[in-house]
Structure P
Amino acid sequence: MPPNTARNALNIAHRGGADLWPENTLEAFAKSIDIGADGIEFDIQLTRDNKMVVHHDATLNPDATRRDGHYITRPTPRIDELTLAELAAYDVGRLDPESPTWRRRSQQQPIDGCRIAEFSALCHLVEDSASANFRLYTELKSDMAGGPEAADRLADAFIAALQDNPSLPRITLVSFDWRCLTRVLQAMPDLPHAFTTLEFAATDPDHPSAVDDVAGKYPCLARRASANGAPWWGAYDWRDQQGDSHGERVLQAIAAAGGRGWFADWRDITPETMQLATSLGLSVSAWTVNKPADMAKLDGLGVEALITDRPDLWL
């Protein structure tokens, strides 16, 4: 952005600033605080012993995980197959320079010794180091295509963790799995939140690019699931709503669920979808936007927050 240009959208460091520091680590979160980000986004999983930890994938990531100095190989253990104590054996502070992730995040600064942290440790860090208005965009990470039991278990653990938690006022709850969201909001209806959506093109069975899908490609799988009642919509299926487009019907579903926010793939945010979201009483946040020109455009449209791997650029 040009010097002295005001920005209104919150600067939220995606996984703590994943292009800059080891993602979803206390070290990355501390650096995001230090550079002046307005908040962080991070992912919550449950371990085998029912501890909430900060990690994106359901399994350990071989591109970024070492044990005894060596990168682990596929198939890697699931987070829910390991205890908190067992997770402590893994270092997640340095990308494998031969990996696809390193080629995508080659500017990431390695920090040896990073461990997978508990949610409670993150809350302690923020309370000790961040300003009073620092935000925690907390994503509940479930098996979107699985049954409701795991989603309920994660939601219930999160509800329990927020009791008497001093970080509660900082939290904006987000999730692709609307079952998690609606279960938490039944217990905590005033909790700030946003219903996360995949790119509309990935869930629209009638999108023009569907004819080019290759069997097994992710968007194809998401479209198939969406066409037949994907589990992650929960009780608020877009197919039950009225609208001229898939995106409009998805936003109507968020409103039908009592949602107050839409956490959108940034490419789906247009003047038209912003106008619709506003008419439905939805705030809008964007994931994951990394180019300054796109950031400025979305800020001009009135988004509440920009989730970015490069929080340094939006500063």
Structure Q
Amino acid sequence: MTFDVVGFGALNLDKLYQVNKIAGEDDESFIKDLNVSCGGSAANTLIGLSRLNLKTAFLGKVASDREGEILLQNLEDERVNTEGVIISPEGRSGSVMGYVDEEGERALYVDSGVNDEIKLEEIDLNLAFNTKILHLTSFVSDSIHAQEGLLDKLPPSVKVSLDPGRIYAEKGLEDLSEILERTDILLLNRTELKLLTRNIYKTMEEEIDSLKNFDIDIIVVKLGERGCYATDGESSYYVETFPANCKDTTGAGDAFNAGFIFGYLKGENLEVSCVMGNYVAAQCVEDFGGTTNLPDALKLKGLLKDLNKKN
């Protein structure tokens, strides 16, 4: 089978506490509610793509514990192929404790567990090679080397999309160079772009220009409530977001990735792909959890129909 997108990243069980405010140093806040859901950046994006009727599969690792069973079952329920998920007989599955305030802003604490014990020889290369796009997201520590090793073996026919997250962005261009050199689509937010380029440039355009040696085809900068900026070296667009009743920003960037990659694979131009990313992200933030409110293909087809009417 040839997949549309194979994701390679961490799998985490998310415990999201709704709080009155994010507590700072020597501060206190109180918990109003608790929502437990399956997460992990690449997994969230794959679930979004699966709901849009694309064929998806996951590369990752869980332990043989209750959390691992929940994470695997969730992917299978969402029609994400799990043949590439390694089940470790020891250790614990990854988890995240998150605190979400009344404005939907959040603070996250990651326990990576067996996520960071992936070795290249454990990876299902046949699955990884039989996809249109390999979508990478961050690990806390050692599993980045498995990603680098996989990219060395990856055939040129497979496109690579990367959402570095804050963890990889903080490594800087030099330490992340092996992955960036094989990246075709870079998806990151404004803060991550600043961190990746060591915050030494005055403008976003200068920061993007500093990446030109990596020969990345498309760079998309997610700007939150202001939408996004995207460039392919020839055309550049600022695309406004959709209005949304924001309850929780968890997974918004992953949701954007799903909409954008969907548009890209369907042959839409850069601007329309950004519109689709913004739409899926806006849907995501209107409920708690990273995948609860992700739209199906019917909603996105309706959006495309409306766009075509306007054009």
- prompt: Can you say which of P, Q returns 21.2 when mean count of other Cβ atoms within 10 Å over residues 12-19 is computed?
  reply: Q
query: The value 13.4, 40 for Rg and Dmax of the Cα atoms in Å, for residues 196-283 alone was derived from one model only; which of P, Q is it?
result: Q
task: Could you figure out which one of P, Q the value 15.9 for mean count of other Cβ atoms within 10 Å over residues 100-107 was computed from?
output: Q
Structure responsible for 11.4, with Kirkwood radius over Cα pairs in Å, for residues 188-227 alone calculated and labels P, Q on offer: P
- line: Calculated from one of P, Q, FRET efficiency 1/(1 + (r/R0)^6) of positions 60 and 300 (r between Cβ atoms, R0 = 35 Å, to 0.05) reads 0.30, and the structure in question is P
message: Quick check on the output: 4.4 is distance in nm of label points 7 Å out along Cα→Cβ at positions 28 and 220, derived from one of P, Q. Which one produced it?
response: Q
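Bear in mind these aren't lab numbers, they're just calculated from the coordinates by the rules spelled out. Everything numeric here is computed off the predicted structure, so don't read it as measured data. Cβ atoms are built from the backbone, for glycine too; each structure is taken alone.
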